[in-house]
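K.L.:
Once you scroll down, you'll see the structures, which are given as structure tokens.
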Structure P
């Protein structure tokens, strides 16, 4: 699967990944996209841990700005620092939405949302579905291309199907 090619023909792509190869796929996708400007929204790993993982995978992090919604739940963080902006929690859908909207105005080439399935840990299915629909509509009104990660798990099937209706293409990674 060539993510750059997928994003050339689709503005929004949902990547379904097995948990066993999640980190490897994550690094591979970012490595290809980081040649241009990337806004990376993280709900399950801190921006610092992602930066470390990306550096080990020889990913250029110079073009990446992070929206980190997990760090504030485990430690005290400022509002922003060194190409990273912090949200209060992954369950704060309004705050995440406002921050993504702000970043879309900066005309990033790509937005990576890691991950849709994590949202269900913090919120019920209905608000998450509404959030995903709204977020994708905001992206479609911009020039930014977006990749949404999701774990291909049976218990997440409803959200995956619902999200699949909003994105341009769903790609299952083996």
Structure Q
């Protein structure tokens, strides 16, 4: 069984990154946007772009920082209508060949696999994690129900209510 292929893959060879770092610009094509929309469970992803700075980190590792921009359709949890939104999220990820065990920050470090880091997957994961799980259109809010103390408690059922069914 082979590993699943990422919808938006942009592998970067770690040994290609110069000592001073490099800048990477990524953009998803139409096919990748359709596949990512399905993965993110949104009606449509119109555009996904990222500008990243990749630099060496801790002797053999990489630090990836930058900004991603996406234009997508989301479904409002209030009205259940689809709406279009543009979002921007910061990207910050750290990679090492062997992740140190037992350190608190080890959870924040991703492994470098086969000498590559997939920048496209970094962007896709960041977008998935940063999207609001309960999106609403601008200005949209749930209707006020009122104070709970104003709602009367329902009357408790009468113990004789069962007897009313026996009447002819």
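Only the coordinates and a few stated rules stand behind these numbers; no lab work does. The model shown is predicted, which means the values in this text are computed figures rather than measured ones. Cβ atoms are built from the backbone, for glycine too; each structure is taken alone.
K.L.:
Can you say which of P, Q returns 7 when percent of Cα pairs over 30 Å apart is computed?
P.N.:
P
K.L.:
Any idea which of P, Q comes out highest on mean count of other Cβ atoms within 10 Å over residues 11-18?
P.N.:
Largest one: structure P.
K.L.:
Out of P, Q, which one gives -13000 for helix-only ellipticity at 222 nm (-39500 (n - 2.57) for each DSSP H run of 4 or more, over all residues; to 500) as computed from the coordinates?
P.N.:
Answer by label: P.
K.L.:
Suppose Rg/Rh (Cα atoms, Kirkwood Rh), for residues 19-66 alone works out to 0.92; of P, Q, which structure was it derived from?
P.N.:
Among P, Q, the structure yielding 0.92 for Rg/Rh (Cα atoms, Kirkwood Rh), for residues 19-66 alone is P.
K.L.:
Still on this structure, I have one more. Ranked by relative contact order in percent (Cα under 8 Å, 6 or more apart), which of P, Q sits at the highest value?
P.N.:
P
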